[in-house]
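These are the structures, in structure tokens.
Read the figures in this text as sums done on the coordinates, not as results from a lab. Since this is a predicted model, take the numbers as computed values, not measurements. Cβ atoms are built from the backbone, for glycine too; each structure is taken alone.
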Structure 1
């Protein structure tokens, strides 16, 4: 995102696998996430807003809520990022015990923040667990055990010990965002957990893109991996025969480490790559059709919530952080002003 006129951030519409998933799951959730919650973050010394809109503030809080399974995943990712960046800066790999302490402290800190509702001070910087917020059954012990098991499996894995730490590996990025365009006006984003260049021989090298997974294998992962391949081709001019995609399902141990692509048992399907390109363009254009144009001040105004209906499939609702607002409206369409009044009336205690 870029700062534009009057020190305001520009709300741009770029395709990502998570944005598309939200768009397909529920258009109302999509509006809450990408429009209603926009500028709901606390004021800073450099922004020109006279105040923070209460509806945006409330939706921003809900947007940053996490179910326990996603929370554990984020703590594991942050611990691996810390470990890799520590090694990158000092050339000393933290010990396994240090990594365990780091991840366990992260889990305990997040649970404490959530139970004490520290997120009221800043929803993005303090954990807010969906289970706490909605008074659902919650047990922290399995979370700590899963987090420790995931980092143990990662630390002892071939991807770290035999590849990342090998002299043939040239590290290129840790938690690295790549933006690419498939055609004019259509931009997309992927984030590589970790990627490097592997020098197999003096005149031969490959790009390896790693993706840490704390959940189970699913069809969505394939789309994500193929999007990584598209970005590698566009951003780094890496052809498919010089690319290896390595998702690592950390909870599975060594058997969770997969390799697709160059000289691997599982090739990257070029036909699926072309199909995904078309799908991304189509999906991005569908989202852009509902995205407003910049006004005279160079800002995208918020589109009306009425353009984004509630899903008719309620199966996802019980896991959705926005469920209390949808229930408060009884799934009836409301204008932004009506939603704002409802929030002030019913959910003022959730506000900062």
Structure 2
């Protein structure tokens, strides 16, 4: 087909190779760069839309197969990097400087493991090389410092041109801001809506987040002031709804999902947590303590994806209490594998939304 191997011929054979999620040519998306040829050795850079791309290995393999079809090519080396796209801006909402994508993790009711999911998603994304922040918007029950191993951390507060600037704490690759850093451990927060609104805006705009690919916002349960403040203040890449298979949890999750849709926030999908219990002494057994199939049925009825199902394991609770999330403590466990897959799924959907 080509008598001489050059950059043009490399790009031409790569043109049919598509990003599986965007369904567009890698060449047309400018994801193939820095093509170099040394005799029969070809190298180039593949620039993905997220460090957390779940199909990374398949894309690299497709690229190598395509280039090796050229006569004279003996070796194909692919360097993989990522440039996370910026979520789309909205004229009536102010973005956070340096933050590319804001993702809310929410639930209709408490007790479904929303914070566990939020913390592990944040850490799983950071493990891929993404720059990640976690905003604990559960002002009345800030548990993220404990779950991220930062219960005793102190955050610095300094004066800036527009007021106080907070420097987030950091652990497991994630920057964290929480009300838990600003009050005593046993001190209750007894606030009405306007004060809650103010502190959430402070956590958004007066924190030195730096450059982030993803800012995960761990929301309080329900559809109240915190949800309204967030959705009205900043453009959001999307919301993730956490539920259990239990009927009462699903009923509340539907309301939470509809709230985000009414506020014009894309719903990325549903996470079914505590899908089944795995006894530590009988890892081959599964018990549907809270029922089964509820998340999948609800997702289908509401026309949103089921992002994944997370089993209930004692090690997940232990990880949350000890400050070592399950994706770090036991990455090969069923829960960690499910949570990591969910994180990659979310990242993929965010990239697709930003580029379409």
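A few remarks follow.
- Which entry (1, 2) yields the derived value -10500 for helix-only ellipticity at 222 nm (-39500 (n - 2.57) for each DSSP H run of 4 or more, over all residues; to 500): 2
- For FRET efficiency 1/(1 + (r/R0)^6) of positions 258 and 298 (r between Cβ atoms, R0 = 25 Å, to 0.05) computed as 1.00, the structure of 1, 2 it came from: 2
- Which of 1, 2 leads on distance in nm of label points 7 Å out along Cα→Cβ at positions 130 and 154, largest value: 2
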